[in-house]
Structure I
Amino acid sequence: LAAAETLRQEGFKGRVVMMTREPHLPYDRVVLSKNLDKTAEALQLRPPDFFEKWGIEVVREASVTKLDSKGQELHYTTPTKGEEALKYDSVLVATGGSPRKLFVPGATL
């Protein structure tokens, strides 16, 4: 999110696409760990209209399967559309981290 935001703030006019395995827009995982009763919407780092306003496309529930650097093509799958490919000029891979599992009553609800 920070990279996409910075590109726009610095005047980049090209296409910006964020991909995430999550079904939700980016949310604050630190706050989530301390407030288990909050909804994903309440934890969102930016409101949905932010992405539209700044021209940032978000592909949710996407798993990147292949990055073809010679052909400048990124292959990915989604549950609704299956296998797809996206042409790119530049790509930034930001894999993030793995969440720690909580061992508290109700954590698997």
Structure II
Amino acid sequence: MGDSVTTAAIPRGGPNPAWRDGTYTGHAVNQRGPVELEVMIENGKFHHIKALSHNDTTLIFDKVLRKLTRVMLIKNSTEVDGVSSATVSSRGIIDAVNNAVEQAASPAH
């Protein structure tokens, strides 16, 4: 699991008008337990994504989070490929960000 991610070929995503600005706590559960992320949306785009809690191996989870966050920020989307050899961590992160996005798009929030 190298650290390099080529971002030049990643298409940039525009703002999502359905997302309200704010900071959301995304929740998911993977095979290792709960995953909780803070997702900040500003002007309909991801501003930052950071870990609040998880039960994964910290070194692996942090690397996967960095890689996925980099791509999600560029694409402004959670439709990203998981990180090879880190499927469980990838799925937990993507699911937690999707949960936060659902909150941002929900009129009840």
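Each value in this text was obtained by applying a stated rule to the coordinates, not by laboratory testing. The structure presented is a predicted model; accordingly, all values stated were derived computationally and were not measured. Cβ atoms are built from the backbone, for glycine too; each structure is taken alone.
The table below gives the values:
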| read-out | value |
| --- | --- |
| Read-out Rg and Dmax of the Cα atoms in Å, computed value 15.9, 49, structure in I, II | I |
| Highest-scoring label, criterion being mean count of other Cβ atoms within 10 Å over residues 31-38, among I, II | II |
| Per mean count of other Cβ atoms within 10 Å over residues 47-54, the highest-valued of structures I, II | II |
| For 33 (relative contact order in percent (Cα under 8 Å, 6 or more apart), calculated) the corresponding structure among I, II | II |
| Parent structure of the calculated result -11500, given that helix-only ellipticity at 222 nm (-39500 (n - 2.57) for each DSSP H run of 4 or more, over all residues; to 500) is the read-out and I, II the choices | II |
